[in-house]
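Following are the structures in question.
What follows is calculated from the coordinates using simple rules that are stated; it is not laboratory data. In this text the structure is predicted, and so the values were computed from the model without any measurement. Cβ atoms are built from the backbone, for glycine too; each structure is taken alone.
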Structure P
Amino acid sequence: MSSLIPKATYSAPDLDESKIFTPGDGIHTTDGQTTQISDIVINAGGEDRDKPTEAKDTPLGHLRAELTTLQDQINIFLTERMKQEKNKQSEQEEADIERRILDDGVDEDDSD
């Protein structure tokens, strides 16, 4: 394990406290879960030509692998936040449509 332990901090106005990412214990590789080409491309016969080499068994090699783990954690976290935001927007749009339909219905009833 390297003596350098990377960490990242994410903060946003809607979070009560900052989210801190660290690679944690365990096995780290340079083969990230979120940094590969998409399954669609792979299923179509595509090849990941930019696939990273394995990390060397050196302090820098371990740091490189830990950074890949850190990057995966951040990508997964941000993707989940984007999905939640998209769901909130969809719910708001549905509520707006429902409100307009109800409002339009009231206006039509009032004019009769």
Structure Q
Amino acid sequence: MIDTEVLSKLADTLEARREATSESSYVASLYRKGEDAILKKVAEESAEVLLASKDGDRLHLVREVADLWFHTMVLLAHHGLRPEDVLMELRRREGISGIDEKASRQAE
């Protein structure tokens, strides 16, 4: 089962960092730099996940995925969203085939 508590606590921390100074908080500095800087970090971390996977080092892969999730959560927070929003979408998709789910999005 997913530990939603850790995601919720992290989301709370990310929200609190909005008020921090850029000098005292990495996340605050990303918020101040804006969406392009956040997107760049998400892209960088995505690439690092791919490279870690190709290396076959499982611990490295887990750490890079954690970095990707973290930066993706910063992106969600930037848009006023929380991990619970993503979890609700995953719950909505539960039991629906990927092919059917994708076709439903194309119809919208």
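When relative contact order in percent (Cα under 8 Å, 6 or more apart) is computed across structures P, Q, the figure 28 traces back to P. When Rg/Rh (Cα atoms, Kirkwood Rh) is compared over structures P, Q, which one is greatest? Once Rg/Rh (Cα atoms, Kirkwood Rh) is worked out for each structure, P has the highest. Consider the structures P, Q: one of them gives 2.0 for distance in nm of label points 7 Å out along Cα→Cβ at positions 28 and 44 as calculated from the coordinates. Say which. The read-out comes from structure Q.
If mean count of other Cβ atoms within 10 Å over residues 76-83 is calculated from each of P, Q, which structure is the one that comes out at 12.0? Only structure P yields this read-out.
Assign the value -18500, calculated as helix-only ellipticity at 222 nm (-39500 (n - 2.57) for each DSSP H run of 4 or more, over all residues; to 500), to the correct structure from P, Q. The structure behind it is P. Looking across P, Q, the calculation of mean count of other Cβ atoms within 10 Å over residues 60-67 that yields 18.6 traces back to P.
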